[in-house]
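Values quoted throughout were computed directly from the atomic coordinates according to the rules given, and no laboratory measurement underlies them. Because the structure is predicted, anything quoted here is derived from the model rather than measured. Cβ atoms are built from the backbone, for glycine too; each structure is taken alone.
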Structure I
Amino acid sequence: MTSLSTDPDLGLFTVLRDDGSADPSQPAIPVSVLVRAYREMKRLRVLDARMMLLQRQGRIGFYGTCTGQEATPIASALVIEKDDWVFQALRESSMMLVRGFPLTRYIAQIFGNAHDVLKGRMQPSHMASRSVNQVSWSSCIGPQIPQAVGAAWAAKMRGDKTVVLGFLGDGATSQPDFHNGLNFAAVFRVPCVVVCQNNHWAISVPASRQSASATFAVKGRAYGVPSYRVDGNDFLAVYTALRRAVDHARSGGGPTFVECVTYRVGAHSSSDDPTRYRSQEEVEAWMRKDPFLRLRRHLDHLGVWNDALEEELEKELNAEIGAAISEVEAHGPPPRESIFDDVYADLPWHLAEQRADLLRHEPVKTDH
């Protein structure tokens, strides 16, 4: 383990070494988990590239990639159980795919068409589904943290073994929701793991303008929450730290705060131009710490991966994603009458009348 300090919230927990080997003092992660993680990270990277291409072609309206930050969401999804809950922030939607959500339904949300389980009601890149216990997130920064803590408190009151993960970025630590949530979690010892993806940029605001603290993890001290600073580009470190935090919560030990130090290689979203506020030299320095390539180096070191397997995986994923896009694009818009769904548990009479009136009229045809 490499650390800048003996304090876990000031140092930097790492497991992977530059030559691809792992710190022998840390528990070994099964090879099957490592290979699964690599495949999931690769799929996310290929998917992000395809979605950005579609956005530039005008086939979708908006997209936000996860490039450079794949280790944290993939590791998080692999350490939790089926009944656990996820309150995501901007770059954790891919956890749904790891947890079994269909790829076509996932992509359909980006298109917002009739195949979208959210019925086209959410902005693209706001994927969510009750089927995998992943709650929709708001573009308003931070409100998911009190919600995550509240869900964990409910789990504790019910006496079940559910663990809740709540995510935020470095920018959200400047919001009252973060501080309220962390304080409540500590006082009531709820089974929650709060994960901060410190990717160094809250859109165009650098992390240095968010806080004067030595680290973001150290903020947990004031609230009595065990806190850890982890190399967010080291899959093994993230997996190990989150596994401990989740086990701690499930056993009744209470909350943990984890800062994953990573970097947003791409733009904040398809609407952003990062060249206006950061240097290419900074980006290139972080690209040399790419979590995907570091995990590949580790698999090479273990002798379980090679270029032939890589080429086979590349073809498989491109075919899978290409087929999913074709299937999704064949769907039309959500039915007009779906606007009356999900408003009330039982549709009241006045909305039933409005729905019937809508269905009596043919939709207006346009040339567009």
Structure II
Amino acid sequence: MKNNVIRQSIENKSIIWFQDNNEYLVVEPLITEIHSLLNKKINKEEIVSQITKQVNIPNKEAFSLVQDIEMLLNTSKKTPRNNQTLLVQKPQIFHSIKYYKINGFYFQVNFASDIETSLVHPKFAHLEIENTTNIDHQFEVYSNNNAISFSIDGLHIGTWNLNEVHFFQGKFSMELVQKIHQKNEDEWIGTFHASAVSNGDNAILFLGDSGNGKSTSLALLQANGFTCLADDFVPVDNSLNVHSFPSAISIKKNSLETLLPIYPELKTSAEYHFKKLNKIVRYLPTNNKNYSLKLPCKALVFIKYQKNSDLIINKISNITAFEQLVPDSWLSPLPENAKLFLDWFEKLPCYQLTYSDNEKMISTVKKIFADDL
């Protein structure tokens, strides 16, 4: 981990992690070797000499390669999403106040208006309780025409541009999960845009692009003996356990035909239009009654519902899975957690599952849990 860099080989590639911008790059092993030599301040001519012994390229091209790698691996840092330069005045009066009970903790969340309420409350409405004076934590959410802010117990947490409101929602969820599991941010290796299902002993993470069927598959599985651990936001701690997250399952309009026979309550449940996120959803409470659950991860499954498709289940390379997983994830910026994440990920079996028959999908998930594929 010298020079705030971690290098790790996975399959036939190398992954380099840079602490300065908390960025992962998947590269060829030769590039990793060149980067390592550059970090050791080895003379470029000596590096060229070494690599031309390994690959048959002219010295001029090898020197250009070294220069390109030096430039590539020292590019500009990412701009933090939490924009402290944006100013949002905290209101004196909050027009919407909600109370929730999770894992025995009582939360009061003050929203400046219905706008802020709509960004948070629908997915936690099933946890709402009557007004209580026994408050463990107070969250405050407020915005203007440009940005949204929130604070916890009087401490300002951050401010985000309204065009990137999902970063605020992610941070809100992160702060909430820390409170309900009594862990600090440095105790998590990451949170993943995924759904997590449990058989009681282990967890499986479902991943894939929005609209591929992660949440629908989760809803089907929880109606067939499995437990929903989390939907859309899956936290994994540095003991490598998947933790429960208490939000309801988001159900998109095109999934209603499949799910209404199983969950008739969806017919009359409220519909929410998130214009900035370009989606219309209803929320289905989970069957999880124990939000303190934490379980080891059995596998990662990139799932896709495709009409009229046969069921196809293939094991995929971890590098392919890594390149799909990381862009939509929050990953810890700490070197020790980055190393834990890479070691954990390297050992996880990864699958691509495409289906149209719900029963076959459920049967296949059972086989993955049972190591029976």
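Before moving on, here are some points about what is shown:
- Comparing mean count of other Cβ atoms within 10 Å over residues 213-220 across structures I, II, the highest value is found for II.
- Structures I, II, by distance in nm of label points 7 Å out along Cα→Cβ at positions 29 and 53: label with the highest value: I
- If helix-only ellipticity at 222 nm (-39500 (n - 2.57) for each DSSP H run of 4 or more, over all residues; to 500) is computed and equals -8500, the structure in I, II: II
- Test item: FRET efficiency 1/(1 + (r/R0)^6) of positions 157 and 341 (r between Cβ atoms, R0 = 25 Å, to 0.05) calculated as 0.55, pick one of I, II: II
- Label whose coordinates, when relative contact order in percent (Cα under 8 Å, 6 or more apart) is calculated, return 14 (choices I, II): II
- For mean count of other Cβ atoms within 10 Å over residues 149-156 computed as 21.4, the structure of I, II it came from: I
- If percent of Cα pairs over 29 Å apart, for residues 45-228 alone is computed and equals 22, the structure in I, II: I
- For distance in nm of label points 7 Å out along Cα→Cβ at positions 69 and 173 computed as 3.7, the structure of I, II it came from: II
- Among I, II, structure where distance in nm of label points 7 Å out along Cα→Cβ at positions 93 and 317 as derived comes to 6.2: II
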